[in-house]
Structure I
Amino acid sequence: MKPCFAKFLPHDFLECHVMDIINVLKSMKVAFPWLEGIFPEVWTLAFYAIVLHDLGKCALGFQKNPKKWGYRHEILSTPFIQFLDFKDEHKMLIGLSILTHHRPISEVKNYIPIEGYREAYEEKVEELLENREYIELYFSRVPLWEIYVFGERKDFFVLPKNWEEKIRNFRFEELLDWYEDKVNEFKDYMTVLKGLLNACDHLASAGGTTIRFLPDIEELVEMKIPRGKWRPLQLLSSTTEGNAILYAPTGYGKTEAALLWANKNAHKVKKGISSRIFYILPYKASINAMHRRLLEMFKDPGLVGLLHSSSGIYLYSSSLEHKRLQSLYGKIYSPLKITTPFQIMKAFFGVGFFEITLVELMNSLLIFDEIHAYEPNILGIILAMLELLKDKNVKVLVMTATFPKFLEELIKSVLNPKELKTPPEEADKFTRHRVNIIEGDIQSLDSEEFSGPRPTLIACNTVNTAIDVYSRLKESGANVMLIHGRFTYGDREEKEKRLMSSLNNYDFVVATQVIEVSLDIDFGSIITEPAPLDALIQRFGRVNRRGFGNPRDVYVLTKGSEDDKKVYKPYEVVEETVKILRDLDGKELKESLIPSLITEAYEKEEKKIVSKVLEYKEDALNLFKDIRPMDSYIKGETAFYELFGGLEAIPGAYQHKADELLKKGYYMEVHKYLVPIPYWLFFSEQENFHRLSDRGPGRYLLVAELDYSPEMGLLRKPREGDIL
């Protein structure tokens, strides 16, 4: 008798792989007792789904060469459900979880054996039965696994003497018909069972044998800030139960307040906090910075996960163990995940193994920071998600320093939260800026006459304006750096490192919005083009970040460029902002006034914006209703990827370098040569884009045949001259 392998390179015996998965399940059983509230038998059904899900891999062809075998092992695993001593609906749930644990049911139907088309199935069953002796030995271990997980034998699985014949004669039609008939009635059951099977299987395959638990968060916060020095809202957060909105100025310590709220609301077991906590931020750079910050507090990289579209690159370029952590962070492993809302949205749009995320979200804690930064469509989708999560015992904390009243009301309508507000006199202690108005636009600005303290940040609304301002300053002899969103990731990272290490060497840094969210650096002063008031306050935050000493001067131009109207819609909010700031010219921007000033800036347009947000929310809810567990949803996947405003391309000057790296298998290195491309630029210059190659990994990469330099970034004119 030969043993059967579940994994190859490295090899892993079937029973060893299953035991790893059972270990994960056992840790989840301790961590997530609330799943029994959905259906009491959840852990028993999940256990037997795990035991049976990979049995089809015992087929001779799979054992010889799984890549060339050409059949789905889960089809051969599913018939073993008939030997379970369960009622029919539970057998069906287990069978469907097994049948769809790699592919959605709409795809599985294409190769399922049905009457008149069973030849391939019957042939593969005979391959499976070549290893009948191993299979029977495998099942003899099940009682021991039952005792390990449940503390007693269950004996729900009994292999009859004629089991081979029953496997040969299994009819799949009944399973498929039951799914179509019952999918709406058993939607939650199907979601949880498939989510558990996939979560346990994926984590075990990534090398994990248990999920992680957080230590007591309050103790960690106390180690950083003694309780006697906690601010009033931090103390209040530590005792607040349920949904909440926290209003506090920048620099107040909102992150610590959020963690204290999470500690109060989390489910705790002997091993620690078992609730999954999602810390949600709008920008990748903010997420990377928060990951570094929380790692300092929690010490263990396994406790603090990181999820966004480029998180693998961030881990790769840091000193962390990137391959293992990137794999684990995408699983149910880490109890605290720092993420964009898009990683959670995927589940509601039915993208990928969405059932795993939906299981992880049940009874979770969601912390939204900088929620004001989202466009109306994203905000509408977030509100739709929160509406659906109310039934799953999810608790939400929304934090803000800059919140228009209409956004506050939208969030309150869904969450009915408690309000945690900084008293005005407390907030005003954090006043950091004095407003100064400069009449005119950035083209009329004479930088030589500007006497503000250096280094000065010049904040532009568009890349083209930033490039133009940089060129003029460079000609004047100033020491200046340009940073915007159309540099390669490698060049952008290099520029950010230079700023962090030698900021004071520069007279000016010319930047677009990328500077608002990325770096923890402190400029002497700022000159900014006009923008919505909440965006301007974010920019002001680059000056006097720590709030020490007297308020510093910030300078706002009264006019922007024509292109700004494409960036900020409705542009009337920008015009209203300029009016408000004119009244504050020469005065301190009191922190306690900021919420009412932002509300005033949006007042004339808020009805239109609210109407848009609610329309997007309703559209999202209608879309989400059509998603079926264990199935794919093309309409949802398409809608999800349409949310993103661009793609990525390699500048033509670097295409040969990228091709060489791909051939050597250095895929992470290629990322350094990618530039974010907004859709409008792609469509307006479409003739200058092509694929890197016709085959291999290069066929998935775009090349932009446009001028590029590490100094100026990607320009709109077609490339000429030598390759760099």
Structure II
Amino acid sequence: MPVRARSLTLSLLAFALASASLRAEEGMWTFDNLPTKKIAEAYQWAPDQAWLDHVRLSALRFPGGSGSFVSKDGLVLTNHHVGRGWIQRVSSKEHDYVKNGFAAATREQEIKVPGLELMTLMAMEDITGRLAQAVKAGLPEKAAAKARETEIEKIKKEMQEKSGLTCEHVTLYQGGEHWIYSYKKHTDVRLVFAPEMQIAFFGGDNDNFTYPRHNLDFSVFRVYENGKPYQPKDFLKWTGTGLKAGDLTFVTGHPGRTNRQNTLAQMIYARDVAIPQNLKAMERRKAAMVAYAKTSPEAARQVNTQIFGIENGIKATTGYWSGLKNKEAMARIEAAEKELRAKVAKDPKLAAEAGQSWGKIATAVDVAKGLAQDSLNVGTANSTLLGYALALVRIADEEALPSEKRLPEYSDANLKTTKARLGISGPYYKEQEVFMFTRGLEDAARELGPQHRFVKAMLGGKPAADVAKAAVEGSRLADAEARKALLAGGRKAIAESQDPMILLARKLDPIARELRKKTEDQVASVITEHGARIAKARFAVYGKNTYPDATFTLRLSYGAVAEYPANGTLIQPFTTFGGLFDRHDGWGGNAAKAHRGDWGLPQSWVDKRGALDMSLPFNFAHAVDIIGGNSGSPVIDKKGELVGLIFDGNIEMLPGNYFYDGTANRGVSVDARAIIHALDKVYGATGLVAELTGK
């Protein structure tokens, strides 16, 4: 059922309502544009620059999520579900750390996680003016995009060479602003602690995106540098007091993506084309994973983490979709767009610059519709090895070109990282690769048809199962050393390779490049150019008193610990340890195994039940504006102390991908007190407790 939007505000799309309707709780704010005046008016306190710098430098970006430094010796806190894929990477058939948990009794027992990189945002620089000088006014969209891309890569290279940091280009306000964010990269990261899956994901997918919740969704890592624990200048101190209802909280994390500034045409495309197709693809991938999991207990161990991730994606995307199917919300979005267009039309200068931009984007969206099936199905077909092969083939071709003429991921600024990732070892399961590659090829053939160029190139008239089996069994690319050898051999070695995955990649590459070029030239470049023109028109009409869409860059959200209305009643702000056991008992305990045992508890928790304080807060809800990518974000109080850990939002939060409704939109967090209490009373991790609390 679509979520009903009440007291709706529409961020940039509703600039006509401007600041009068912008709720204090709304906004994923950049650190250069925090509304401190509004915060002070609402809460009689606002962060100063020292507070902002401290929490920024304490924050970390995980692949797909967020985290933070929480001790002077480099301890890192994030969610279990953010760390789960990496915990899986260091697990084995004999040691299933995802299912059974892990606790390092000493630093020598901490497990290095290959491939895991964490990022600290060290600096931000606005390059909007420099790009404006490099991209001449009036250039066609394709030429403007190329000029912009060339200048961005030049700037990134300059800044990386000067600072030694990893520099990323960030587009804000749909192209209204361009920034370079510079990161310190941490590459030696080790697993310290993880609870059992059953308590980290208590309630399973049934409880996901709901509240009240009872999840101990956290994990702990440690960053090392030069073989020793890294000592960050800034880290978050653990709260000594905790929260109560009404307390102000801040969330510093990396919200992945929102689309609140998109045009109506883009939102209709998402509603009618992109989201339905993506959901179908996710359901197909889930079905393949579930089928593979049924082949053996070991197969299930290999893919359970991925299945949970896909289920999460399906539920989240369905929630986003509900917002777009909300007629009231879409009517408000349409009205806001019409009002802005009318204001632009009345100003001759703005009309000349942006008056046609909505129509141009609508035309690009029509092109995207025609490319949608190919965009979804032309690719590496679930094959990890084909992904390696395609990267190798492209490195060989791209490296021969000047940096400014390469695909962005192979430019001088990015090539070192791209190559390094190919050399990382990780768990590999041949049976899984064959199974998933077969399914991927079968799905592509069914969706595109047997005469499609991609299908003919991949299958050559043979059954998908035969192609997948021969390619996987004949390939050496599962071995990181083999990949490194091909990289070291350069273009000649890759060109001469007869590895079957390399041969398939050579067939795939021209097809994928052609599709990418068509998409970039006819869709992406148009949306980029005209999205920026619309953004500049908004600035001219309404000013810059709001926040940009999420871009998986560091943001700050704020709001109070708060109840909310749902299901004809009020939902309490806190849950407790007692509530956890009540939910467990209500489903019949471990013996009942209700709904896959989603509300069962690890034996360690059953055994320690009598030692726990049943009145102590476990999870809490607060009125903060978050989205996927915020998982693992620290929750911080006015003192800059860690009071919780974001791990989810309620179901009412999901339409926030497209608009904000402050009535019931809530973030859901693990209470910091629950983490310490569990570590102490259930796991006996006294050393870790002492390091976290500084006692």
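No value in this document is a laboratory result; all are computed from the given coordinates. Computed from a predicted model, the values in this text were never measured in an experiment. Cβ atoms are built from the backbone, for glycine too; each structure is taken alone.
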* When relative contact order in percent (Cα under 8 Å, 6 or more apart) is calculated, the result is 13; to which of the structures I, II does this value belong? -> I
* **Given 26.4 for mean count of other Cβ atoms within 10 Å over residues 194-201, calculated: source structure among I, II** => I
* Please state which of the structures I, II yields 1.06 when Rg/Rh (Cα atoms, Kirkwood Rh), for residues 138-521 alone is computed from it. => I
* Structure fact -> Calculated from one of I, II, Rg/Rh (Cα atoms, Kirkwood Rh) reads 0.95, and the structure in question is II
* Compare mean count of other Cβ atoms within 10 Å over residues 82-89 across structures I, II and report the one with the greatest value. => II
* Asked: Out of I, II, which structure matches 2, 8, 13, 14, 11, 10, 10, 10, 9, 6, 4, 2, 0 when P(r) over Cα pairs in 5 Å bins from 0, in percent, for residues 42-153 alone is calculated?
  -> II
